[in-house]
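Pasting the structures in now, so scroll down.
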Structure 1
Amino acid sequence: MIRIWLFILLPLLGFSQGNFAEVDTLFEKKQYQKAEVFLTNYLQKHPNNLEARALLGDTYGYQKEWDKAISTYKMVVEKDKTNASYFYNYGTVLGMKALENRLKAMAFVGDIREAFLKAAELDKNHIDTRWALVHLYMNMPGIIGGSKKEALRYAQELEALSKVDGYLAKGFIYEYDDDFEEAETYYKKAVKVGGSLTCYMKLMTLYEHEDLPQKAIETLETAQQNLQDNTLRYQIGRLSAMNQVQLEKGLTNLNQYLKYFTQKDQVPKAWAHYRLSQIYRYQSDKNQALKHINLALKELPKEEKFQDEKAEILDL
């Protein structure tokens, strides 16, 4: 089976908003088609305005019209070879197009790398570009230029710009390379220096992938104490239910998640009820398990995992 090497670029999208107040407002409202119409009309009268054309490329990117975004940004970088953000965005939309057609992804690699390298050359402080290069060099097959050494070089540049980004990048590299101890070391450094939700989640995910649920839960508990993020309670309950460990702790955290749930929380309440039903099933408490799986199904009646869980409960 061919290894899927190309990294997910979507979290890296950083479309540049300019000095067009109307467009900025439309972007904020996610009215990308209206922004496209506005910019298209503007460019008919001002065809040489590169800022407007770059923004038009942004509208295509937001709408996932990758071909139009690529052709627009290609025109922009050909006209202005000094703007790092233009080259970064060009590389990004090329990457998204490659993800859309993995069979042809290899054909885009050279252009993607060239765009990101140019952006890094133009702006020595461009953090997103260096992250993109770290991912690209780790995910590319060696035969076409993949290189852990190069990835580490850009991770080092990241560390010089932002210690937490550098530590996270190195953690990613070593985790990708199956070097658990080095990955753990750098993720812990990121937690100590940054202390953000992202830092804790990277460390937790490493433990989860290494089948170390106890350490993963401990990491989440520390994060919850420091950050007071309700979603972390769900994650503790999820790990408890999935691994059948610390069940009482899992019950407590899931119930607290439901108690303090707001619309800002990312995980629907149905999934908390599902995890509660699992834990109660492990404890052979059929009534409580049925209660919570029915609440989950009431919210998401077509979810197959919920349906399967209810069948298992009924077999108790």
Structure 2
Amino acid sequence: MTALPPAKAEHTPGPGPEALAQLRAWGAAAPLPEVKAFYAARLATQDRSGVTLVADQIYGPHARHRIDIYHPEGDATDRPVLLFAHGGGFIRGDKSDRANLGWWGAKQGFVTALINYRLAPEAQWPAGGEDVAAAWQWLHANAHRFGGDPKAIVLAGESAGAAHVAAASFIRALQPPGWQVAGAFLMSGPYDARMERLARGPLGIPTPDPRNDAYFGAERADWYEASILARIDVEPMPVLVGMAERDMPHMQVQAGALFSRLVTEHGFMPRFFVLPEHNHFSPTSSIGTEDQGFATALGDFVRSCT
């Protein structure tokens, strides 16, 4: 397949002086509540004009099987579709936390779908991947209602959401009949449960791990089964593997491991993207602010795939 060019953010506006100073002060140890509060103030005036929100569409039987659709006003019928899965360490998070991405995506001309998925410990591996696949199936059947092209659906996710998107994208057994996605954008996700389990000391991961243990199980004998890297069995497609410059160490290791496995064993030629100055929680929070580094990378990827 044709190689996609490297993803770059250095030629687009980055964080302003105040945001840059705050990102550097946080470093890699950014506290999530502070990050959310910092960016919420900057998103208060985000432009929402020309966008319609259709909230809480049902894509499955569970109470969290819900999608919010942000779509541009107008009569177009062939818009790219962006399906995004939020982060939250497998145990928390909500699509409303990423409303800024929904408004932004629709302003870019994308039909933008934000999903909730089942959370651990109630739902364990591979529930997240199954939910992404179910949400894709619903979008594939309903994208035309919002002016979207069902053949131009790009999956994207951050952190745990990136793991769920990767599971649905790379493991054929999780894909429903007719599966067809235009690309997968993966930011700061854990893709190898076995490696994280075995390398908690060197990577500074707490034991017990309230995230992975809740989703993958604390006593799982076969972590290989739950390791996406070991289960890749699909044909190459457009993929972006991303991380933040000040991401958690295990997220940086995971990004490199996924990129390497895709290239050396499966014939992919993914983009590799490092967002300067940012930490694990700040990239998606910055979408809709003056800091356009992450937004540009995501928008360019969607356009290149569709």
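Values quoted throughout were computed directly from the atomic coordinates according to the rules given, and no laboratory measurement underlies them. Not measured: the values here are computed from a predicted model. Cβ atoms are built from the backbone, for glycine too; each structure is taken alone.
With Rg/Rh (Cα atoms, Kirkwood Rh), for residues 76-227 alone derived from the coordinates and found to be 1.00, which of 1, 2 does the value describe? For Rg/Rh (Cα atoms, Kirkwood Rh), for residues 76-227 alone, the value 1.00 is produced by structure 2.
If Rg and Dmax of the Cα atoms in Å, for residues 148-243 alone is calculated from each of 1, 2, which structure is the one that comes out at 14.5, 46? Let's see the in-between values first.
Values: 1: 13.6, 41; 2: 14.5, 46.
The read-out comes from structure 2.
Which structure, out of 1, 2, was relative contact order in percent (Cα under 8 Å, 6 or more apart) derived from, given a value of 24? Derived from 2, not from the others.
Have a look at 1, 2 and say which one yields 1.2 for distance in nm of label points 7 Å out along Cα→Cβ at positions 220 and 292, as calculated.
Details: 1: 1.2; 2: 4.1.
Source structure: 1.
For which of 1, 2 does helix-only ellipticity at 222 nm (-39500 (n - 2.57) for each DSSP H run of 4 or more, over all residues; to 500), calculated from the coordinates, equal -10500? Going label by label, the one that fits is 2. Upon calculation of mean count of other Cβ atoms within 10 Å over residues 52-59 from the atomic coordinates, which of the structures 1, 2 produces 25.2? Checking each candidate, the match is 1. Each of structures 1, 2 was scored by mean projected area of the Cα convex hull in nm²; the highest score is held by 1.
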